Every structure is written in C-alpha cells, then in structure tokens.
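A.B. asks: Several structures are given next for inspection.
Each value in this text was obtained by applying a stated rule to the coordinates, not by laboratory testing. Predicted, not measured: the structure shown is a model, and the values here were computed from it. Cβ atoms are built from the backbone, for glycine too; each structure is taken alone.
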Structure 1
Amino acid sequence: MRVSLFLAFSLLLSGCSALTPTPKAPPPPTTHAQEINRAQSYGLPKLGTISAQVRGSPDDAQRAIAARANQLGATYYQVLMLDETVLPGFWYATAILYGPSTGTGSQQ
C-alpha cells in the first residue's frame, strides 16, 4: 500500500514539471511579427491581445492574427486559442502581442 501511494505521489509531482516550461530565448527580431511559444515569451513586454474571426480554415485564422500583429507593430505573438465557432467554417483565434526584449530579464 505504501509503495503504491509513494509511486502515485511521485508521478503526480513529476507531472507538475511538465506545466512549467524552461525559459528559452525568442528568435532574433525580423521585419515581420513571429509566432513564439510560451517558453519563449519569458521576459518579453506584453503589448496587448488581439482576436480574429474569419470564414475559412484554421490557417486563415492564423494568417489573420499574423497580419494584425504586423499591422500593430508587434515583434512577436503567441496564439492562445484557435477554435471553430458554432457556425461551421468560421474560426476564432486570440493571441498575445509582445514587443522586443528589453534585455533586463534573465534568459537561460
């Protein structure tokens, strides 16, 4: 009984480490906004959030987010949600916009 409780507890604790990613440096800035993941967003200043609703495919929604991020002058963006609405063929996406790194955060 104790061995199974110990095993279950250790598995639960090891699963927690999967939820906290190790910070990674974002790619170098370019002329267009780049999509980054959560681990790459550490230390970047948030500029705001955007959303898009388009008719088409998930790729169309991602392209709309990228175009809006470029239009607003963001350096990076992270897509938070990409989902089909209750109407078939209409896609909804939200993203966080980030500016360039200020260099004050410690990135590993």
Structure 2
Amino acid sequence: MSFLISLFVVLHMICWAMALGTWVAAARTKEPNPGMAHAAAGALVFGLVLMILVSVGGDANQAKLGVKFLLALVATAFAFVAKNRRAETPGVVWFGIPVAIIANIVIAVFV
C-alpha cells in the first residue's frame, strides 16, 4: 500500500508541475496550452485517488484534504475556462490558476 501511495503522490506532483509549467510558458501571451487543463485534471484525479487510499489507511487529515480538493477543483475549473476562452480569459481566472496550484502545494508540504 505504501508503494501505491508513493506512486500516486509522484504522479500527482508531476501533473501539478506540468500545469504550472504550461501556465508559465503561456503567461506572457495569455494563450493557454490545452495541456494545462488536462494536467490540472490529472492532478485532481490522482489527488482523489490519494484521498481514498489515505482515508482507507485511517491516517487522514480530513480538513487538509478538503481544502486541497477545493483548491484543485478551482485550479482545474479555471484552467478549462482559460482553455475555452483563449486570449479573452479574465485576469482573475488567468492568475487564479497558479495561485491555486501553489497554495495547494504549500498546504501539502507545510500542513
């Protein structure tokens, strides 16, 4: 079970890194790469799998997992909105993507 959790943590972090990296690559032009939305969705799915695996083990901080889930949901929704609206993406949505991703990572590491 420990290996499985570690594997999903690695996949989860790779997806967040891809989402943040594609945002940084497109930050100047505000032309999002569709991969950003898909990477955020992948991170959300891997995060949900991790929530289930950790909850089955009985050693879960439910408040932390809930906040991380909401942030992942916001980042994913914003990424898909940006993908659909392209260059006309509102600033709040565009800059909300990295804020939600970084907040999610900070909570994972420090809480």
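A.B. asks: Please compute distance in nm of label points 7 Å out along Cα→Cβ at positions 28 and 52 for structures 1, 2 and give me the label with the greatest value. Numbers along the way, then the final one.
C.D. replies: Details: 1: 2.6; 2: 4.2.
Largest one: structure 2.
A.B. asks: Computing FRET efficiency 1/(1 + (r/R0)^6) of positions 4 and 36 (r between Cβ atoms, R0 = 25 Å, to 0.05) gives 0.40 for which of 1, 2? Display every interim value, and only then the final one.
C.D. replies: Working: 1: 0.05; 2: 0.40.
Of the structures listed, the value fits 2.
A.B. asks: Further question on the same structure: Assuming -29500 is helix-only ellipticity at 222 nm (-39500 (n - 2.57) for each DSSP H run of 4 or more, over all residues; to 500) as calculated from a single structure, say which of 1, 2 it is.
C.D. replies: Details: 1: -8500; 2: -29500.
Structure of origin is 2.
A.B. asks: For which of 1, 2 does percent of Cα pairs over 24 Å apart, calculated from the coordinates, equal 41? Please report the intermediate quantities before stating the final value.
C.D. replies: Values: 1: 41; 2: 24.
Here the read-out was taken from 1.
A.B. asks: Given a value of 2.5 for distance in nm of label points 7 Å out along Cα→Cβ at positions 68 and 100, point me to the structure among 1, 2 it was derived from.
C.D. replies: Values: 1: 2.5; 2: 1.7.
Label of the source structure: 1.
A.B. asks: Let me ask you something else. Of the structures labelled 1, 2, which one yields 2.9 when distance in nm of label points 7 Å out along Cα→Cβ at positions 12 and 92 is computed from its coordinates?
C.D. replies: Answer for the origin of the read-out: 2.
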